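Undergrad: Before anything else, here is the set of structures, which you'll find just below.
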Structure I
Amino acid sequence: MVQTVEHNPARFNEGDHVQVTIKSPIGHYRVPTYIRGKRGTITKPLGRYINPEEEAFGKNAGNKLWYYMVSFVQKELWPDYTGAPEDVLEIEIFENWLESI
């Protein structure tokens, strides 16, 4: 019997521009509201991990999603930000919260 290996390539690559989806599901979710709807740049794909949002509700049967480091320009997150224009916030986000732009 031949075993097949699941191949699930990353949807996004370093340098890709993305937007965080706007959704307000009930429960505990790991995407802060202040970045929902905001645009960022993939800094680095981090690998595939079990989605803790589904795991918390007993819905995940070991399925894994891609996880990414995403960079956001501070001024775009907070218009009153007075720091350097190149200051960024980096945060890890699962693929199901990201859209291509």
Structure II
Amino acid sequence: MSEPPERTADGRYLVIGGRRWRASDPAVPEQRRAELTRVLMAWRREVRRTKGTEDEPAARAGVQASKVALGERGTPWWEQSDDERRARWSAAVPEPPLTT
């Protein structure tokens, strides 16, 4: 198994290929994190499937909503109160359409 990516000393960012990426909120409960990650990956597949079509913006909005819920985008999780963080990850995130 590969090693986890390097983190900054404060734990707020991952360092991959010399670039900093905001880390997911460590307070997200594991079950919810798994659910949000599953939805995020499905939306990313949807972005690939809809590339160049009128459906692509909706797929990108799904990715955005998933990443905000995980704390990777939007207001930084370390600037939010515990209640704000809980509300963020508990909010409904749209599911991508089923494709065959």
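Read-outs: derived from the displayed coordinates by stated rules, not from any lab. The structure displayed is predicted, hence computed values, not measured ones.
Undergrad: By the measure volume of the Cα convex hull per residue in Å³, tell me the structure among I, II with the highest figure.
TA: On the way: I: 109; II: 137.
Between I, II, the highest calculated value is found for II.
Undergrad: Matching task: -1000 is the computed value of helix-only ellipticity at 222 nm (-39500 (n - 2.57) for each DSSP H run of 4 or more, over all residues; to 500). Pick the structure from I, II.
TA: I
Undergrad: Further question: Quick check on the output: 29 is relative contact order in percent (Cα under 8 Å, 6 or more apart), derived from one of I, II. Which one produced it? Mind dumping the intermediate values first?
TA: Working: I: 29; II: 25.
Of the structures listed, the value fits I.
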